[in-house]
1. In terms of Cα Rg over 2.2 N^0.38 Å, for residues 64-191 alone, which of structures I, II, III is highest?
2. Could you tell me which structure in I, II, III was used to calculate Cα extents along the principal axes in Å, for residues 224-271 alone as 39, 25, 15?
3. Identify the structure, out of I, II, III, from whose coordinates helix-only ellipticity at 222 nm (-39500 (n - 2.57) for each DSSP H run of 4 or more, over all residues; to 500) was calculated to give -11000.
Structure I
Amino acid sequence: MNKIWLSSPHMGGEEFDFVKDAFESNWIAPLGPHVNGFENDLCEYTGAKYAAAVNSGTAAIHLALIMLGVEAGDEVICSTFTFAGSVNPVAYQKAVPVFVDSETLTWNMSPELLEEAIEDRIKKGKKPKAIIFVHLYGMPARTEKILEISRAYNIPTIEDAAEALGSKLNNKFLGTFGEIGILSFNGNKIITTSGGGALLSSKEEYILKAKFLSEQARDPAPHYQHSQIGYNYRLSNICAAIGRGQMKVLDQRVKERRNIFDFYYKNLSPLPGISFLPEPDNYFSNRWLTCIIIDSERSGGITREDVREALVKENIDSRPLWKPLHLQPVFSNYPAYTDGTSEKLFENGLCLPSGTNLSREDLQRIVNVIRNVYSKKIYVG
């Protein structure tokens, strides 16, 4: 049986034309015209005023923290229910992550717990320096409420839209709400540059400084002179060329991911105990990954692991939802404001294969495996 991957790269056809141009013009370098072109493409698509293309989403978050003045000992409020790359840059700055749990509507940062955490940190004499909130699996967070709280306490936000390119809230693209927005173009994302990321902002000074620091902070001089510590974070012209080709099919990829969600929903939601993340009014998710929750009390004892292991036996990739960062050994000693929501999601949730290069036969094969798990057990509705 052929391997079915969770979310593999999917080329659209025009990427090679851009890469060929880079080769023919000999722009085989960390910078070049396709980097500028890719940044312009991102701005044109999202409506952002300015963009800086870098070599990963993690690098983008690191630069964003520097733009907001986060230094050693500062506290940064972070979503706990996310990938470690959203928070590792806080440690790079020797700052302190303060974790906030999810809410059940979107699985993203709870505004209520966010405000509780801010007030408690202030009482303890440590006002947070920034907030990093995530749009998980492409679903918009309760962004307006989070921003309302951030403004009330005058704490700037970094909007982690790494999984959410193409998603919208009230018809506005994610990544353009916060002080600085973050995108990722890792190989498993909805479009890819192999590895890559970007910062978006309405403030030109942030983007100019991010570009400066991402190019080793070389001062404007005829020789190599450095007055600040810089980083080798800039995106290469070749990777940007791939990204320009991928932008041509982004809308189609969003449509296809949403169709995959609809297929799973139609075929699996009738099974007892299986539920999906709904899309609230005025929310538009790119449905980067389709995720299910399996309630063993309603499924007749069938668990997330029963389904995952059955898929493994059939050479089908799947993944539990993110393990909350406050449970990760490396972050377990940091402050956390939780109510059990993310822990329950992690315990019962599963990401299903969602790549746009999956065939209808692949999707049916996945559904058949899950149905077979149910057919082998006696369950109650």
Structure II
Amino acid sequence: MIPRCTAAAAATGEVAALVELAQRSHAVITANQDPNGAYPACPTFSAYKGYAWLRDGAFTAEGISRFGNVESADRFHDWANNVLTGRRDQVDNLIAAARAGRRPSNAMMLPARFTLAGEDGSVPWRDFQTDGYGMWLWSAVTHARRHNKDMERWRSGIDVAVDYLTTFWDRPCYDWWEEHVEHRHVSTLAAIYGGLRVTVEAGVLDSGRRQSSIVATEAIRTLVLSQGVAEGHLSKWLGTSAVDGSLTACVVPFGLIGINDPIALTTIAAVSSGLDVNGGVHRFRADVFYGGGQWLLLSALLGWNLTVRGDTQAALKYLRWMAAQANADGDLPEQVPTHLLNPASRQEWVQRWGVVATPLLWSHGMYLILADELRLDKTAPRGSEVGNEGRRREP
């Protein structure tokens, strides 16, 4: 549920427009959900149409769950559970190879995206990405806890994801942006950590998987603290000082670093100072994809962290910025071409794939998450002030 926003927004009547976009976001997501339960990344964009990512879907389902549509989120998690359960033999074979001292090729690993029917895609893709499996665990467990669901419903898929991650968590792979397969990415490690951590806490695992998950989470945190921190902040990948907009997820929601930890504060500050321009957050400074625009989902992610810190006034800036990017139909894009980091590269992508993905269901899901964190009412303003004292809690 999305109870209330700030009195300042309500006093100007702005809350009505923000509420309307939350309702539109819910409508966009549910109207495009496949009968099988998958959330397609974008129903119109050439490279995304007909495909569902666990990464996008996990956050989209979280937004839908918070909005109160339990049935839609259930169907997504049913779909993901079925996809993973169907890959039980593949994961067992990969684990057997690893235990025998063989290194499976990247092409043999589980994919990052699936057709809406849950099959592997037929078009070559940079598929080896482990973050989505951790994100799905986090999303499924969080949804089940929120709505008192029996997690046995998704137990078979959870077991597959846990076995896969506890075996291969430390292997280099593509990052959230499907780049740099040669590195171990801090945001990827955090997503795995967050998924395994909440699954352990939920008590859904048998003793063997519980122990392997605890070992993996402890190892991930030790590794990140020893090699993934530079100049006081988390880094894009191990051994660099570069900053990435996804790094705030290491704090909220994945909890690799506590919200009041100095590393968390410095990371949030580094993203804010280095990648935020007037509320729109870039992925990273060297970004050339569509010219390196500002991503709505990253603005929501930063706002989410600020809200949990209690700085709701600062966080509201990001919700407002997101709302301002909606087109006439109320659809939210993946990114916008304002303040491009590398404008000369934009036309290349337009010619290759067309205009930027719109609507991006992940953007709409993140809007619902931030609206909920800011206590924005779905139906009418409550008029209650939420000041900087806000809600302070560990993720």
Structure III
Amino acid sequence: MRNRQYNFLITLFTVLSSISCIDDARDFDRGKNVIGVDLDTIQFQPSINNLFEKVEIIPLETRKESIIESASRLKHQVYNDKHYILSVKQNKLFVFDRKGNFVKTIDKIGNGPGEYRMIYDFEISRFDGKLHLMTPYGRMLIYDSEGDKFIESFHLPDSIRAVHQFKILNEDIYVFNSDSENSDLYFYSKRKNTIVSSLSVMPNFLTSTPFKYARTPFYYYKDSLRYFMGYDGTVFNINPQNYSLEKRYFLDFGKRNFMLENLPLNESVIYYFEHYKSISNKIATGFAIYFETDKYLISRYSYNNNHNYLFYSKSNKTLMTAFKLKEGIQLSLSFLEKDTLYSFIPVEFAHLYVNDKVVNQENFNRLQMLSSDSNMFIIKYVLK
């Protein structure tokens, strides 16, 4: 009993310490940037035409060396009109042109300079165009944008055992996220070759539950780097001056908000998965993605045992949400580049996401030509 009380106090202290690290911006406190979401009156099941200017199909070329084996654990970036696609499962970075023609793989497996055993994340820097590949053990390898020439590498301190995602905050500072360390965020200065700050914002017991974020807790908006924790509808801006988190948006679902203080502490992993299933039909939680453009704030959240997409128009303050569209297909939004969203779909699931009501005849014919042996294809959604 005493150990249980001790664990409770430690966890409570962690949560309170996390909250103290977050800087509440004044405009947020006055109610600005709080977006009220009333699931009883919101427009469900909008049409594809309410959301997108056009939807296109990009089949990825099928060659032995170009096959992406799974749509899970993919990371994507468009750079110089090419699609860079990291398959964490395959430890390879695939490169295709804008039409889906295979260009090459960037595959540096080995133990020598510029080589790695495992890759968890990648990014082509928006500051200098260099390709960065990150290992789960905190090593960063830097190449030219084509991945042909190895330039340099650096390594996080040995005290940090594992990292899972990273983003480049500015020309000097990298932000690393870890699911397994005492701190969630580490700010590394390349110039100083040291960790200059760290933050503990995610209660430790949440990291192995379905309440945390899915693919990544980061997204870029213009020159800003945003961060979210996944269990509720709050988005933070990362302040590059003092490495603090400033509340930027809050999706307020009212009586359907997830309240962290209502979640029992120190239960088993199985308990949290069962608890998640029991409340997901009445509580909005599991915010797996956030995207932001000049016109929209977009999120995917769990409610009513479905993964729903929420679209908030910044200009007219309207909201739409959907699991399925009027055209009878599901949405799948995985990555954002400027005003375009992308998703990667295996051919066997094409009927769930595409039909002749959402793409033109040319695109639909392109889809019909694919077989069960074909590489997966990209759905490209251009926002209105």
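1. Values: I: 0.98; II: 1.07; III: 1.03.
Comparing I, II, III by Cα Rg over 2.2 N^0.38 Å, for residues 64-191 alone, the maximum is at II.
2. Working: I: 64, 24, 12; II: 23, 20, 16; III: 39, 25, 15.
Only structure III yields this read-out.
3. Values: I: -11000; II: -16000; III: -3500.
Only structure I yields this read-out.
Read-outs: derived from the displayed coordinates by stated rules, not from any lab. This one's a predicted model, so the numbers in the text were calculated from it and none came from an experiment.
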